[in-house]
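Next come the structures, one after another.
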Structure P
Amino acid sequence: MARTLLLLFSLFLATLGMATTTVVELYVLFDKDKSVLTPASIFRLDSLMATLTLNGDHGFTVHGHTDSDGDQAYNDALSLARAEAVANYLAGKGADRRVITVDRYGERDPLASNRNEHGMALNRRVKVTFTRHYFADTEELRRALMEGSIQRFTIDPTKEQTIVGAAGVQVRFEAGSFIDAHGRAVQGAVQVEMTEAVGLQAMLAHQLSTRSGERMLETGGMLRVQATDENGNALRLAAASPMNVAVPMQQNKPGMELFLSSDGTDWNATAQPLKTVTVSTWREPRYPTPPHLSYNLPVYVENIKGRPVKPVEPVKPREPVAPRRESYTAYSPWWTFLAPKRVEAKNEMRYAAALERHAAQMHKYERKVATYEAECSSFPERLLRYNERMAAWQEQKAAEYAVWYADVYSPMLDRYNAMYAPQRARYDSLVANWSKVRAESLRQYTLRADSMGTADMGGLNAYVFSTAQLGWINCDRFINLPGSQKYQVITKGQAPKQTEAFVVFTGIRSILRMGENGWGELASPPVARNEPAVLFAYTVIDGRAHVCRKPISPNERPALEFEASSFAEIGQLLKELGQRPA
């Protein structure tokens, strides 16, 4: 396969108040089963880097992808290797490795169909996104951290519908489940807004907390579902037609329950335990490869000797332009006043010579006009003779081709068809069998998906539940601790204005937002004394993000000490916090 690389730049500016975001995107294609950059890909990455200025609040996201060949574990590893290869090259060209966020999607986010080689080639890619930010305040930084967590869908409420979020959350609505404020079934289009807070960044951006009153919770994933009709009126779900939800889980935590909340800061238990399932992926069987027979059929070569030449239509000659007397007045230097008659005589000689040349040109022009008129009178007859000769020549060539087809090509074609017939019959049989296998495979998958109340989630494990309540929804379990095992985190000194601060637990999936007390300090709700945690706070100073990240303990009050950071670095820090203990 020829090594190819697709380069796509998309540059745009988005302005919100004083905030400015610049985004540059680049797609890089890879060879099959390879994660090595080709010389062509290196050239294009160099071209990208040459256009960027690597200062201020900037960062890269590098997402690796594969086609559908191979199992899921192999494709996940290959997509990560491709992303790492690009990230390492960018770092070698001057990009700070700390502001490069690497992620892998395997085969789960195809750019094109995997049913043909062209589509599979487009799916063997790495997407590089360069982003530069300037924030007017902390609120704009918080909204930037939300990016990608909120998605909107337009669905037909009269039919069963399933929506799938970018983080893998799936929600299925039954037909006729949406009702308005008067309890009437909605018929027109419904706008569904789904917010996924599966990762730590989205949880912080949406100012969520994992607590129920004074009790801490451990979350398996949060989401919010809201719906409106075509006029923007809020809708709800009929009690008899709840939505089915599947939230992907990193690790099975027994005892998970369904919690609901109005704003995501304090959750109410429903006493509804959650079941866990492994959702299978339906893979379409590979379409049979058409047979190929190496056989060279003869090619007819037409002999064009003697082909009539079409007469050229006459073109009227252009009449010469007569010279103008003023064009032959020489530039007079300052000393010409000494001999003005001599200068005038020289100009007259030049003009007289130009008149003689024009007279000769007019004589030639008159001869050309006579020739043109003669050609015009004879052109229709010459064109008629050409058409007659051309018709006879084409008839002759058609007869020659018929003889060649009958004597040369037809016997060779019959021989080829005789050799190809057994392979064609086998191919037709394979296609018929493929159609049967595909239909049965899809039927079996549909039965499994229906029994679980969810659709394809790419082989992920998931918490599955049903609820008729729209709004914030949480997969949680209680962390039962006596009062002696709790304490309150209070920072030292006053916090800068608009500071967002959280207690993030690194051993469990819990996060508690801190609020300002009466002395201008930041204080948390009661937290677990024996669980390792960090203080994570962010704010905006002079248009740039600043971060405070430090471990906390019951024996000391943490000080808010901010360091200049970037949007990409904040995302990377939150990703690390969400993946491993401190």
Structure Q
Amino acid sequence: MTEPLVTIVITSYNYAHCVGDAISSALGQTYRNLDVLVLDNASTDGSLAAISAFRDERLRVVVHPENIGIQRNHNYGIAEALGEYVVFLSADDMLLPTLVEDALAFLRSNPDIDIPYFSVSVADAAGNVGDYFEHPSFDGADTYRDRNELASLLTRDNCMYMPTMLFPRAFFRDLGELDEGLGILLDYEFDLRLAAHGKRFAFVSKPQAIIRMHGENRSGVKNFVATGKQLREFCTILERYTGPAYHARLAGYRGELMRMLEKKVLEIAGPFAAEFAAQSAELVPLVERTRAALDLVPDASPETLRGEGLLSVVVPFSGRTGELDRALRSLRAQDYPHWEAIVVCDGSVDPGGFVRRLGLEDRVRVSRLRRARGVSAARNLGLHGVRGEIVTYLDDDNRYEPGYLGAVARAFADPATEVTAAAWRFAVLGPGGEISASSPFAGGLAADGAVDLASNRLALNAVAHRRSCLPVSGYFNESFSVLEDWEFLIRLARGRRVRELEVAGCTVCVDAPMVRHHLYGRRSSAHWSEYAQRLQDVYNAYPPRTADEGLRREAFSGALQEHVNRGVRAAGLPAEVLVFAQALAGRPANDAS
């Protein structure tokens, strides 16, 4: 890639007070090969004087004799653009200086990506810039790529900000211009059109534009939501992109699509009940028609029902490259071919180069959190990026057993299967990574297929579930740094019978030098306090279902106390840890037995 010409299209109408900032931000790009096209839509305030103050050979100005509407103005810019790429900027917003340079550099480094999109910062009416804007779909990520953006956009709303995106002008030639039948959501629709046609996106958390919120935004509550425009346009888009042609991409997303539709209904019907009632003759039938279209979205794809569906493996990574090597090799050794993995880095070490050295770059995607937030946050970021209907987990220090993924795929060919659990084993590894000692464990389920509530006897890495379970069960609790897997599995299995597989799922590994730090061997009082507190949190949240389960809780608490007591004597744990464990076990604080 040389230095392609980039056209920045600035659409303006009656923004005399801020159009100058928009033009300055475009001309001030560190990338210099620009064509800056300002399209004034017959402003009546003083915009022309503000625009005329600029003198730059890269600047072109078109003043429409009459207002042609925001939709036609954007498409006019596409038709008049001279550049190989197009950036759209509203006159009330601003670009940050390195947008074009960074976007082109990203495309050079990632030729498999069609469009990177960036984050934004938000400014008030006076132009005072606030903090980084965290859209829910960013998921606290530094980067992610290649997720199912069609499903994500439809179920989690638009997270792609037009001023941060370089659109190849050829895309408009191939896929058509912006839809002039829509209003504010015309950019959202085009992003969905790109996703529907297989274009590949990547997110980078660096803010590259400033969005000004001033109360008169056309996309604001007063001008967009209360008028019913948002609900009309969203229903139009949902019907367009959830039809039979997209069912394979949206299998298992019906519940989330419905929730998103209800959210849009409530945004007008709640705070603007009178406005909604006045428009109900039009809006209610539109919503019902959209619900009927969503009802046709299937629960599972034909591939999954044949036992050949894509399995998505979520792998949290905390910098242990040697252990990750073992984990990924066990994944590569599976005889089941239809899988992908999402390795989520907590900010310590970027495993991208490591994945490429293993030759897995076509099947393993790397996402990064902006900062280390723990294993729960890492798994949640991975879950939001999965493309498969079935989710499995593999911690970076564990291994899959041979044949496991094939058994999972066959189990989910049964539409009644929602969650599976397999047997597992705990292994201590020698200096070379070989297993020096191991113990087998059953699946850890009660006779009725429920998760045991006395102690964590399931291994998350031996559990699989439909991705569609998550909107009901919820994701990992990010306030838990221990026992987060058990607490998640309890919620996942509630109201569902867990199907036990007749194969071993995984080996939970710990290196011999780490044994004293693993679970009952931890030396840190903070670790023990967290473990004991979270165990009590689980006990309080989920009462025992039977007297036997209650008794086993007491037995487990007693065993926990004994382990802590030995740890105090052997590893120098502070005495307050023993007091904490005694309280947990219901024994007097002075009972040192």
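A short reminder: the numbers here are calculations on the coordinates, not readings from a lab. All of these numbers come straight from a predicted model, not from anything done at the bench. Cβ atoms are built from the backbone, for glycine too; each structure is taken alone.
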**OP:** Compute distance in nm of label points 7 Å out along Cα→Cβ at positions 85 and 357 for each of P, Q and report the one that scores greatest.
**Re:** P
Original post:
Of the structures labelled P, Q, which one yields 31.4 when Kirkwood radius over Cα pairs in Å is computed from its coordinates?
Top reply: P
Subject >> Winner on relative contact order in percent (Cα under 8 Å, 6 or more apart) once structures P, Q are ranked, highest first >> reply: P
Subject >> mean count of other Cβ atoms within 10 Å over residues 197-204 derived as 23.6 - corresponding label from P, Q >> reply: P
